[in-house]
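Right after this note come the structures.
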Structure I
């Protein structure tokens, strides 16, 4: 499986950019709302269609 490294953010950085907590990001990933990838024990959020959909939903509110 190949993943573009430019489309990955650590959970902490993703949470900061979305003004959410890290815990909430982990819950969203567990609920399959976001795609989480683990590399050498470090969790990353993939900036894919799921992440874009989350952003669109947040802007609607």
Structure II
């Protein structure tokens, strides 16, 4: 009885797409946690560069 249930459960493909998405999300979360310091540093660098570009563009006088 338990074996039949296990075999049916194993062969059941309902929800397989959901499982795949959960596995992909889990892998992405693990990667993000593993590389969080590098990701945070990269985002900070991008934002700092954007801030510098904005400051540089504001220093330029607009001649109309």
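Nothing in this text is a laboratory measurement; each read-out follows from the coordinates by a stated rule. Model, not experiment: these values are computed from the prediction. Cβ atoms are built from the backbone, for glycine too; each structure is taken alone.
Match the computed value 2.8 of distance in nm of label points 7 Å out along Cα→Cβ at positions 23 and 47 to one of the structures I, II, and report its label.
Numbers: I: 2.8; II: 3.6.
The correct label is I.
If P(r) over Cα pairs in 5 Å bins from 0, in percent is calculated from each of I, II, which structure is the one that comes out at 4, 18, 32, 29, 12, 4, 1, 0?
Label of the originating structure: I.
Assuming -14000 is helix-only ellipticity at 222 nm (-39500 (n - 2.57) for each DSSP H run of 4 or more, over all residues; to 500) as calculated from a single structure, say which of I, II it is.
I
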